[in-house]
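Each reported figure results from applying straightforward, stated rules to the coordinates on display, with no laboratory input. Owing to the predicted nature of the structure, the values given are computational and were not obtained by experimental measurement. Cβ atoms are built from the backbone, for glycine too; each structure is taken alone.
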Structure 1
């Protein structure tokens, strides 16, 4: 007698996971929090919240950059201060919105997201913030209250950032070439 075997398909073991909707809702929560924190009411706040909701519901149609740009431009009228926590929260929040928004564009609302898939981007986020936040504090201590008195400073800052990016890109290309 031959024995009939029945194989039952099982779900793949993906480790720890979270519903992908949580990623979209995280984007909305961070975006709404930043809008309430930095945008003046009522017109700009309503525009910012509308962009946050639209960017959450249709991330491929409404670019998250529109919201990031609105939040960043809203700070042009403020005089920066080294003791202003809003500046540091906005600096970290804009970066977090960029990271989460990048994921939200490629992840559907229904599904599972492996926690391991977001570990590396979150490590990069923390590492970058560990460098940027103290650098911003020192820059604001040195130049925060003398707005506009050093007209060449933004040019020096841009050249410095471009140089650092070029060095990092060259190092990354070498690392990729070496395998």
Structure 2
């Protein structure tokens, strides 16, 4: 019978004590995350993504003659903790006489006029996906609301830069990201 590899939790004093006090608990130690080989994004690149997504939403709102009833902006972490995408998400509610599907159609037509390449969902659901430059936009109609999510391509954003960007976002919006 093959012997089991040594328990890595026993090499760590804190984990060893945890193992001794709670033998009924399985401890799983994940390997450290390898550093990225690609260059880090600059502050200017990150701010450009943030501002561009905001401008896209502002232009859509102006062309649709509607203001979002809800909005959130955030850095979305990916498979590596320093790979992030900028996301601007908004919802258009209180549509009045216009249905959500009608607004979604107008939004898709607006994207065409703005140079995007919007495509309807293959499954026939009320959803549109458009791509332009480093951004993907997904719009969905559900009930009496149309949601819009604008997501940037992934960037290598180190923890220090991310903290600075979060602080700036909090200071300009007055909210927590």
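For the reader, a short list of remarks on this structure follows.
- Entry that produces 2.1 once distance in nm of label points 7 Å out along Cα→Cβ at positions 31 and 95 is calculated, selected from 1, 2: 1
- helix-only ellipticity at 222 nm (-39500 (n - 2.57) for each DSSP H run of 4 or more, over all residues; to 500) from the coordinates reads -11000; which among 1, 2: 2
- Among candidates 1, 2, the computation of distance in nm of label points 7 Å out along Cα→Cβ at positions 39 and 103 that gave 2.3 used structure 1.
- Entry that produces 0.75 once FRET efficiency 1/(1 + (r/R0)^6) of positions 15 and 79 (r between Cβ atoms, R0 = 30 Å, to 0.05) is calculated, selected from 1, 2: 2
- Label whose coordinates, when relative contact order in percent (Cα under 8 Å, 6 or more apart) is calculated, return 30 (choices 1, 2): 1
- Each of 1, 2 could give log10 I(q)/I(0) by the Debye sum over Cα atoms at q = 0.21, 0.28 Å⁻¹, for residues 111-166 alone, but the derived value -0.82, -1.11 comes from 2.
- Distance in nm of label points 7 Å out along Cα→Cβ at positions 23 and 159 derived as 3.6 - corresponding label from 1, 2: 2
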